[in-house]
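The data blocks that follow each hold one structure.
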Structure 1
Amino acid sequence: MKNILLAFLSGIILALGWPTYGFPFLLFVAFTPLLIAEFRIRNFYAYSKLKVFGVAYLTFFIWNLITTYWIYFSTPFGGTFAILANSLLMSLVFLIYHVVAKRVNFTAASSFLVSIWIVFEKIHLSWDFSWPWLNLGNGFSEYHNLIQWYEYTGTFGGTLWIWLVNIAVFKAVLLYREYRDKAVIYRGIFKITLLLLIPISASYIIRNTYEMPERSMEAVVLQPNINPYTEKYNTNDTRIAELLTNLTEENTTQSTDLLVAPETVFADGTVLQQFENSEAAYFGRQIVRKYDNLNFLGGVSFYQRFSDPAQVRPQSNQIGTNDWYDDYNSAFLISDGESQLYHKSKLVVGVENFPYQSFLKPILGDIMIDLGGTVAMKTTQPDREVFKLDNGAFAAPIICYESVYGEYVTGYVKNGAEFLAIITNDAWWGDTQGHQQHLSYAKLRAIETRKSVVRSANTGISAFINPLGDVGKTLEYEKRGSIKSEVFLNDEKTFYVEYGDYIARVAQFLALFLFLFAMVKYKRHRPL
């Protein structure tokens with residue numbers, strides 16, 4: 001029962017430390033009760049693997065449930081699956097740590113735990129079941145002044161920080177329980193204080209010495225506030241264009257350089273080859289002609305139908321004999337020059353893609369559709385497209401879920417992006433923590449790349465974010481309107497942009513080495 005209570009406590013503390021309502025300093029002790037429970041089971045109980053898995057699953061289920069329950073509102077099956085499956089994956093990672101910890105000393109076991117957790121988070125950024133929402137480094141998004149050094153480490157620096165402090169607390173507790181010496185506590189407090197103060201001090205030094213870029217431009221963000229369940233797909237593109245025209249007139253002037261509308265704001269389903277004759281393109285050209293310096297960036301839903309089998313790709317959707325179509329969630333830019341397109345390429349699991357379709361679909365059939373999931377696979381593109389504005393500035397057209405991926409976003413910056421334009425539709429989750437967390441995570445991308453963020457969300461929260469992660473003007477959830485602000489332009493590349501998730505790459509090597517070391521050592525020393 002004590003181990004169960006410890007596991008329950010860890011889950012609650014993790015949830016209470018999570019953005020946007022939480023206090024992130026709780027994350028520095030959140031894993032300690034679970035680590036104590038694992039240590040007790042490892043040393044005093046038989047059948048330890050099953051018991052460790054059980055207490056770990058309790059911890060991670062509580063954490064996932066409280067922080068991401070809102071997924072259920074957009075896809076009940078997907079939400080339930082995400083919570084149960086992610087809890088399972090986290091528990092398996094912790095179980096692997098338990099197996100290794102039984103075979104090596106404290107230092108090696110702790111190093112393995114940190115490394116294997118970072119490897120797990122890295123996998124969650126890249127595989128088909130990708131769900132990095134609860135990667136630990138995201139936990140500081142509301143207290144971004146503490147992690148200005150993310151421009152060097154990305155969010156994996158935050159994950160490493162959380163685990164190092166938790167392990168230091170755990171070690172101090174174990175040593176005190178063994179020796180009952182207050183000096184152990186004092187040394188532990190001193191070490192933990194250094195682990196906390198050094199990164200925080202570095203962060204404030206970076207913040208206070210940072211100079212904003214000299215170049216800037218004026219941007220206006222539109223928030224049409226169209227309910228996706230009752231209005232969006234019952235409102236044609238002509239009416240959308242009329243609404244956007246009215247919103248544009250609120251704040252747009254002849255000195256405005258960029259006008260931004262949200263993801264799939266034009267949702268009728270435009271034939272890709274006929275885009276130039278579409279309502280979306282017509283609206284963009286009309287607005288651009290009305291204002292001297294204006295560029296328009298917005299979202300549109302495309303499809304491309306074909307009968308040639310040679311054109312079929314893994315993401316193509318078949319609707320009949322020799323009848324396929326590709327479905328796109330895209331961003332487009334209208335300026336005085338040629339129109340520019342980008343197709344969303346980080347897709348929402350079970351909603352925009354069927355994970356490992358070639359393997360799972362023959363087994364599961366249309367189960368994803370039957371359970372309210374994927375209706376059509378979205379088609380992606382291999383490169384991060386960058387839009388060039390008439391004023392010479394370069395924009396990263398980031399669509400919704402893509403903004404959660406740190407190294408992925410650096411791809412736009414490597415291709416020349418000078419600011420980040422995030423277009424999204426967070427209304428699927430209702431007025432929950434979902435849209436608030438999504439906005440909060442955008443601050444991390446600003447810090448990692450030192451780029452301003454222009455964020456247009458269908459129902460909110462639309463916002464401007466500066467390169468330090470400070471949120472400027474916002475338009476609250478379920479408000480219709482527009483906001484205007486100056487946006488800094490920065491063509492410099494941070495250390496993180498240049499080198500990406502190098503912490504994860506080091507962790508992969510270290511985790512493999514320690515795992516093999518533990519297994520070889522165990523085999524060499526086990527009784528014959």
Structure 2
Amino acid sequence: MSGKILWIDDEVDLLKPHIVFLEKKGYAVTPVNNVNEALDLIENENFELTLLDENMPGISGIEAIPMIKGKNSALKIVMVTKNEEEHIMEQAIGSQISDYILKPVNPNQVLLSLKKNLQEDTLVEQKTILEYQQEFRNLSMELSYLRTYQDWAEYYLKILNWEIKFDRVFDNEFADLLQSQKEEANIQFAKFVENHYEDWLNSNEKPMMTHTLFKDKVKAEVEQDKVLLLVIDNLRYDQWKVIEPLFTRFYNKTSEDYYYSILPTATQYARNSFFAGLMPSEIEKRFPDKWFNDNEEGNKNEFERDFLEDQMKRLGLSSKTMKYLKILNADFERKILDDFNQHKNNDLLVIVYNFIDILSHAKTDNSIVDQLIRDDKTFRSLTYNWFENSSLIKIIKTAAENGFKLVITTDHGMIYVKKPSKVVGDRETSTNIRYKTGRSLTYEDSDVWAVSNPEKMFLPKGNLSSKYIFAKNNIFLAYPKNYNHFVNYYKDTYQHGGISLEECIIPISILEPK
């Protein structure tokens with residue numbers, strides 16, 4: 001049986017051929033010719049969908065909608081109407097109907113609406129699995145032929161598009177298979193980065209990267225329009241694709257691109273590099289009193305505004321007014337919304353939004369959040385729910401109303417870590433889980449990329465013999481001391497700083513107000 005249907009129409013007797021047609025297709029149809037009888041049936045029986053005539057004597061279809069929803073709020077309603085007037089349709093849709101069908105009614109038209117509203121999830125699941133089965137071999141073969149940074153970005157976007165499709169699939173077997181493909185891709189991607197990263201920093205043949213992003217993408221927008229630059233810390237590309245519809249309620253997307261985060265894919269390095277338009281060692285030289293190495297005390301992202309002001313001067317944007325705001329909690333988020341009029345006349349309004357970073361750390365430290373975020377799928381869902389109900393979306397709406405162009409980007413992504421790898425270091429060794437820097441490092445060669453000459457990668461050196469190591473794939477770095485406790489604490493958490501598709505390939509989108 002495909003579903004239990006209630007059909008409410010004052011001329012329901014004339015619909016007998018349609019009902020027979022639907023019953024042959026597996027639907028159980030109960031016909032009634034008035035709303036009062038229908039309400040009694042809804043109270044005593046479990047229907048999945050109601051076909052409701054809009055124009056009936058007595059209680060009309062429009063009037064019946066809230067009555068039906070009052071009896072069963074989950075019951076789907078499909079309005080059947082010959083009235084194409086816009087205000088009627090708006091009234092019906094505003095009353096939360098699931099669909100509407102225009103008279104004269106065609107049986108196949110009704111069937112399609114039933115399938116859409118009752119079997120959509122099953123049909124989508126079946127189609128997704130079938131298409132992935134057909135694509136599985138292509139993805140596996142394609143992995144052997146990825147040669148350029150463009151190839152890798154395109155491949156990663158294919159993988160994450162499949163991940164998002166599988167969010168609607170109940171059976172996780174194929175989603176698990178996709179994760180295995182992504183893990184294999186990450187192993188190969190780390191080799192690719194290891195072989196090309198230094199060349200990117202010293203040649204013109206390179207992807208758009210953190211330290212050139214403002215110059216390459218944001219500068220031209222600021223020269224032409226009033227811009228809201230939203231930097232969402234720790235935003236992965238898959239999360240952006242999930243929350244994008246929240247922003248396109250008020251904006252039209254004019255362009256979307258990817259860029260590669262510098263290493264380490266950590267806030268201290270990547271976000272400072274973005275705002276300064278410089279690599280970390282260049283920041284250290286230009287601002288010796290404002291750069292703190294890993295083993296030094298101090299707020300390592302305290303001077304982002306200063307770095308951005310300096311970059312704007314170098315780029316000839318010193319005449320533009322700029323306001324920099326960093327949102328670390330919901331109270332300040334609401335305050336920015338309330339005080340938006342104070343910021344609306346700036347040429348460049350910068351908002352750094354730290355929610356995703358806070359949430360990823362909360363998974364490590366908070367057992368309730370850890371249960372809520374069990375995998376990438378649940379993390380995407382929670383991210384969407386947060387943004388949908390945040391004051392930030394109201395800020396975005398207000399910015400659109402005030403004519404701001406919107407540029408959305410991030411500093412780096414993050415990865416769900418699963419496999420520990422032992423590292424030995426001295427007291428000066430940095431504490432990050434996905435990268436380490438220090439003098440005396442012992443590690444598993446296959447698990448990390450070791451950089452013995454940080455200056456070639458434009459990375460600061462804490463001392464003359466310092467090196468950096470970057471974890472690959474979904475590995476996290478653990479000390480031998482209290483090893484089991486450390487592993488249990490950090491296994492299945494989100495971390496950043498190393499080399500993976502999720503951490504390195506990240507979005508930048510430009511949108512215009514509707």
Structure 3
Amino acid sequence: MKVNEINGDKFKDMIRVASHRIKKNSEFVNSLNVFPVPDGDTGTNMSLTFASGAKAVNENPSDAVGVLGKSLAKGLLMGARGNSGVITSQIFRGFTKKIESQTTLSARVLADAFMAGVETAYKAVMKPVEGTILTVAREGAKAGNTAANSSDDCVAVLRAVITGSKKALAKTPDLLPVLKEVGVVDSGGQGLVFIYEGFLEGLIGELASKDIYTPDEEEMDEMINAVHHRAVQGEISTADIKFGYCTEMTIDLTKKQADQQSFDYDAFRSYLDGLGNSLLVVADEEIVKVHVHTEHPADVFAYGHQFGAMHKIKIDNMRVQNENVVSQAQAANKKQEQIDYGIIAIASGDGLSQLFKSLGVTYILSGGQTMNPSTQDILDAIAKVNAKRVILLPNNKNIFLSANQAADVSDIPVAVVPSKTISQGMTAMLSFDPSADLASNQAEMTDALATVISGQITTATRDTELNDIQIKKDDFIGLVDGEIKVSNPNRLKTANDTLEAMIQPDSEIVTVIVGAGGSTQEAKTLTQQVGAKHSELEFEIHEGDQPVYPYLISVE
């Protein structure tokens with residue numbers, strides 16, 4: 001099959017199928033995490049990031065690929081989670097920037113867009129590392145560019161991009177020794193290959209099984225919700241709402257009706273498109289789900305009834321909803337006065353939240369290991385604190401890029417203090433000065449990060465050998481400043497050996513934070529055992545309730 005030009009409909013298919021493909025393979029991508037710890041969320045982050053972009057494209061009624069590309073870039077930007085998600089968003093930021101003036105895509109423009117995506121992504125990463133998603137993207141783009149020099153077939157370009165990406169992916173262990181040591185390829189690169197394969201499947205369909213094209217009922221509901229009421233969120237005035245009724249229906253094509261018509265997706269969608277806007281129709285062989293903003297809901301229902309039994313009918317008056325939202329927003333703005341400083345810490349666990357708030361943190365954004373917040377999540381938190389300036393404590397290195405991206409697009413000044421751990425975040429708060437300016441606080445709090453040693457106790461997710469340490473699945477492992485130092489089937493022994501590895505001649509205070517899987521009594525035993533050897537140390541134990549880590553340990 002040859003495709004000389006990719007139009008808007010085909011572009012939407014490419015994005016939708018790519019989103020579906022990375023979602024279906026996200027657990028496999030997660031399994032490629034180098035460390036055998038429960039933080040292998042690369043696939044999840046890439047899947048959620050790309051799903052955000054796909055939803056933005058679904059909401060855009062345009063048939064111009066350049067216009068759709070802008071929606072894709074914005075959706076990816078706001079939905080970006082984790083470093084892999086942010087880099088993915090940057091790849092397609094460059095890609096879509098290259099096509100913004102295009103109505104359709106030729107093979108040459110398609111190849112140029114892949115090249116532009118690589119250039120943008122490399123610029124976005126302060127210290128690019130070879131053997132990662134960046135390498136896979138670059139080599140795929142180079143292969144696509146070569147193909148476009150001798151062919152005007154978009155399919156040939158995409159096949160070349162995939163082939164080049166796969167070759168580069170296979171070589172990532174040769175570029176990053178740690179990948180070779182544990183026997184995996186780069187997880188982000190693998191995720192990108194799945195996205196590229198989805199592009200090809202969406203374009204030609206030959207490689208895709210039926211389920212790749214047909215969303216299940218849960219995904220249908222997700223897509224319907226994604227198109228929801230921009231008009232009722234206070235973005236426009238009530239007078240500007242042209243189609244005032246948010247209308248939804250589900251049609252069961254298997255329930256035969258009198259004079260039932262044969263269902264044709266294109267004809268069905270075309271007819272409803274003339275009845276309103278914000279239209280979304282998702283269907284499989286049995287179910288059709290519809291979302292549309294219209295002035296005549298009865299006409300929508302009457303038309304749908306011709307094709308099967310109707311259920312899950314819903315009508316919302318968006319003009320009334322919009323008035324309520326605007327009124328609530330105005331009332332909230334009157335009540336809440338803007339504060340001078342807002343400090344946002346990203347953490348999970350009621351105990352950790354209380355600890356951070358006791359140190360002066362304004363707002364806790366739930367997240368961290370295995371659940372990285374998106375750029376939009378962070379921007380929402382910035383808005384909620386209603387401050388003149390904000391300091392962000394990511395407390396996880398996989399949130400750095402999302403935090404920096406949020407800071408870049410925020411309407412108010414935001415400083416990111418690059419705390420990699422909960423312990424670092426708490427130590428940074430001790431250096432916060434409410435009378436100092438933002439830059440001074442950022443500098444002082446960042447300098448404080450080096451004064452604490454962070455330890456984490458968790459459970460191994462697979463057998464492996466790393467740094468000459470034999471690790472067995474379900475053993476307990478101890479990390480010191482992100483590096484695995486201990487592996488042992490006994491949790492107390494693991495915590496004891498990890499803490500011993502953290503203690504320095506000038507150490508004074510040890511803090512143990514007990515997580516959801518830990519035990520306060522065991523933490524007391526730990527401090528008694530270590531204290532017997534190190535009488536100069538002071539010990540504190542706190543309840544953190546954090547997931548993933550039974551114990552978080554800091555030494556200062």
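Values in this text are rule-based calculations from the coordinates and carry no lab data. Given the structure is predicted, the values throughout are model-derived calculations rather than measurements. Cβ atoms are built from the backbone, for glycine too; each structure is taken alone.
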Original post:
Where does the value 5.0 come from, among 1, 2, 3, when distance in nm of label points 7 Å out along Cα→Cβ at positions 165 and 269 is the thing being computed?
Top reply: 1
Original post:
Can you say which of 1, 2, 3 returns 27.8, 90 when Rg and Dmax of the Cα atoms in Å is computed?
Top reply: 2
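Have a look at 1, 2, 3 and say which one yields 0.6 for distance in nm of label points 7 Å out along Cα→Cβ at positions 381 and 397, as calculated. Intermediate values should be presented prior to the final figure.
Details: 1: 0.6; 2: 2.6; 3: 2.0.
Clearly, the read-out refers to 1.
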